[in-house]
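Asks: Below: a set of structures, written as structure tokens.
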Structure 1
Amino acid sequence: MLAVALALALSPAVPAWGARRAHHRRSAPPLPTISVDVPTAATGPPVPPEFLGMSFEVASLAQLGDYAHSGDLVNLLRSLGPGVLRFGGVTADTRVVWTDAVTPAAPWAAQSISTGDLENLATLAELTGWHVLLTLGLGHFEPRAAAREAAAARSALGPWLAGIEIGNEPNGYPIEHLRSDPWGFVQYSEQVNAYRAAVETAAPGIPLVGPDTSGSSAYFAQWGYAEAVDQRPALLTGHHYALNCAQIPPPSIPLLLTPLIRARAVGSLRKYQAVAETSATPFRLDETNTVSCGGVAGISNTFASALWAVSYLVQAMFAGVDGINLEGNPGNCLGYTPICAPSAERLARGELGAQPEWYALLMTKALIGDVPLSTTTSRPRQPNVEVATLRAPDGALHAVILDDDPTGSRGAVVKLHVGRGFSRAALEWLRAGSLSALAGVTLGGRAVSPDGEWHSSPKLPHVRARGGVISVTVPPASACLATIVPR
């Protein structure tokens, strides 16, 4: 079970002092205390080495590949460690086409990619240690062209090519006017078979990844299991967005950070993983973020998105999925994206800045290789706090603590009952001025440098254990990674 403790209500803003009475100020009431029993029993396997990742539109592939030679993308990816870059999105089916000496550009395509683009991408992979998932367009049925693209990708990327997806969100093709009804998994699978036959002839042995469904785990429950049985992919994939751009009530920061949205995310992850376990096929959430349709300015680009991302990344670790890719757009800093350039000039130079979500990736990279622990947590009425614990390979414990209440709320005291075998905890804080802050995010008191590099602080604040208990006072609108070391 996912060991993320969820409180059930947002706390109201409370002033620091009460009203005057007889010229005396009342003492502020004590902060709510959350008691956490940290066991030694694991709930599942370790977090995989390439758990973290990013997803971009195929339309961004050529541009990002160019950044292997200039800009700060190499430094950014190196600072995060090994991961997976996925290129897909709607542009794979509707805008971008493969071209080579025998494959002219199609009249429907707005842009193309070629061998040189894949070679640049291979250089980026070699410099950073990141593998690549590549989507072949299925929206326009062209298996021979797709096979030539797959062969070129394998030739250029070699071992850095983790696999190919065939089509982006194929369950929604009728809505996108890419297919007419009847259209379901049966029709999709027939066309995938044609693609696979062509790819296998041109470049045998490339792993298949899919079905890359949209919307929710409800679609995946049908398409994912059918994909596992009929296509036997190396990896199952699907998408999830916390909020819908057209939903009622409309997206907002308070809604994004509610326990209800977190609980729905947990339920969705469990459904994905149930299909994966039943079919004995690993699952990767290869496209996800805050609000669909590219995100919403004032929500997706704020510090609130970083807190949401930390929570969701940890939830996915506890669910046992193979990995997770945060969707991004390097040219749009107003929507959802971990990294972007704020101007066309800086985009051309590859000067990508770290958005709030990037700090969530930096914080959770410390959990790679950890084993999730089944934590028991008390549930006070307030505040809106989550706690999750994991055991590191060296025997240390990691506790991830988030307080999603807005600035001005009261905060809480989290008491981690770790036992007398642990001496102290180093606290690495994720902070900004408010939930709606667009800049000023720090992790461990530091920001990502202009050239994309980031190094954790060598002098983090420490809390000593007393009677086997680590006490952490958590302010609102913050997250903390506590690293608890043995005696």
Structure 2
Amino acid sequence: MKTHTIKVLYLASEADPLIKVGGLGDVAGSLPRALLQLSADQTGGYEVDVRLVLPFHAAIRKKVAAPEFLFEFEVPAKHGPMRASAYQVEVNGVHTYLIAGASIGEGSSIYSLDATVDGPKYFFFSLAALEFVKVLGWQPDILHANDWHTALSVYALSFKRQVDAFFIKTRSVLTIHNLPFMGAGTEAALDDFGLPASDDARLPWWLRRYPLPLGLQAADRIVAVSPTYAREILTPEFGRGLESFLQARQDSIIGILNGIDQESWDPAKDPQIPVNFDSASLEKRMQNKIALAGEFSLNPDPKIPLVVLISRMDQQKGVDLAVDGLAQSIQERWQAILLGTGEPRLEEACRQLERDHPDRVRAAIRFDGGLSRRMYAGADILLLPSRYEPCGLAQMFAMRYGCVPLARLTGGLRDTIVDAASSEGDGTGFLFKPATSTALAETLQRALAVFADPESWSAIQRRAMRRDFSWQNSSIQYVKLYQQLLEG
């Protein structure tokens, strides 16, 4: 079999383990490695040479003591070229480049609340990445960008490949992880880098200077992070004003489900949980539940269902539905731990639920990765009442650890969870459709009734734990997508 190599320039604002704020960090830290690990036999004769490019954030500088300096270069801008520096480091076998310059590396935050700061930073980074590979002499077949922070690279490429032979054959892919975050407030930075607003009449006028819509206009292919979300963004409910434009481009849109790093997320080996276990030794899991209850001074009774929320405190995530749904279910027997930070009113709602029910509710208002793993490994039910969820990874982590998800029927939650009421007997969780606390409470009552039957509950856990959420299947789909682009 003749082997062909596809060179992929992968741009992201964050990637685990160098820097992680949310789900994008998990994806950008896992997908490039999964692509590199694919063999030509798995992909019909294709191998991938993927290079990850990140902004050299201040937080990365603290982790990477001595990256190899490559060179300085210039990024064209309206008021004269801007200086940039490039470094390289290998992370989990992935060739990773770090770009410094302009406002990159200033301050401790990856994302600020000020679009006038984030706009110039990420516009600079997006354009610098293109200039960097040209100076490096590494000609990409595919430019793969993620969300608004790097979408401008796709827009800029559409101009460059008309006049620059280096990029004439480069094709582009833009992944949407969360459509509502379009880069609003960054429009002024377009002028600073000499880029025009869109003249595409299919775009609403008010979106023609936002980076994400510009990238979506210019991308050769658009990827949504689950098949259901790829359909949802074509509707007024989820399209955020772009639904007509996306309908016009729907032949270029594909949904590819995110995966997880199943080596890192493995309850049989995870060093951050008290007791390791797998689906064949599920009885050991109870020790994690008892330890978790003890950690929060809750009654460590194995027969009391332990319900958890592990989430960004955000309206999108339906945290208010979780709090109100638990309050409506107070007559049922359960305990709850709520972990996360975000909107102050939602944080306070969690604290208030604890104050109202101090014998059974704990609010842990913080970001704590280690605790989240202990919660996945010890809790019985994970609440995921998202109003919309492009993909979601928490349900995959939970199922991997035998924590049964209770979720809204939307986006990637629909694609990854099979309701326990399934006539096929292959249920892995519990689903509800209306975005109401009453629907959540009713579904919780249904879940608790099943929990009362240990045999039925453990069967759901084992089915969930045996689901394959690795990147292998999804990474093969990405290679097929790249191949289709290169073959025209």
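Rule-based calculations on the coordinates, nothing more; no lab input. Quick caveat: nothing in here was measured; it's all calculated off a predicted structure. Cβ atoms are built from the backbone, for glycine too; each structure is taken alone.
Asks: By the measure distance in nm of label points 7 Å out along Cα→Cβ at positions 41 and 241, tell me the structure among 1, 2 with the highest figure. It would help to have the intermediate numbers written out before the result.
Replies: Numbers: 1: 4.0; 2: 5.2.
For this comparison of distance in nm of label points 7 Å out along Cα→Cβ at positions 41 and 241, the top structure is 2.
Asks: Tell me which of 1, 2 gives 2.8 when you compute distance in nm of label points 7 Å out along Cα→Cβ at positions 145 and 369.
Replies: Derived from 2, not from the others.
Asks: So if we calculate mean count of other Cβ atoms within 10 Å over residues 225-232 for every structure here (1, 2), which label has the highest result?
Replies: Top value of mean count of other Cβ atoms within 10 Å over residues 225-232 goes to structure 2.
Asks: Hey, Rg/Rh (Cα atoms, Kirkwood Rh), for residues 73-304 alone derived from one of 1, 2 reads 0.97; which structure?
Replies: Answer by label: 1.
Asks: On to the next question. Thinking of 1, 2, which structure, once relative contact order in percent (Cα under 8 Å, 6 or more apart) is computed, gives back 13?
Replies: 2
Asks: Can I ask one more? Which structure, out of 1, 2, was mean count of other Cβ atoms within 10 Å over residues 81-88 calculated from, if the result is 17.9? Before the final figure, lay out each step's value.
Replies: Details: 1: 23.2; 2: 17.9.
Attributed to the structure labelled 2.
Asks: If you work out FRET efficiency 1/(1 + (r/R0)^6) of positions 137 and 321 (r between Cβ atoms, R0 = 30 Å, to 0.05) for 1, 2, which one comes out largest?
Replies: 1
Asks: Of the structures labelled 1, 2, which one yields -8500 when helix-only ellipticity at 222 nm (-39500 (n - 2.57) for each DSSP H run of 4 or more, over all residues; to 500) is computed from its coordinates?
Replies: Structure of origin is 1.
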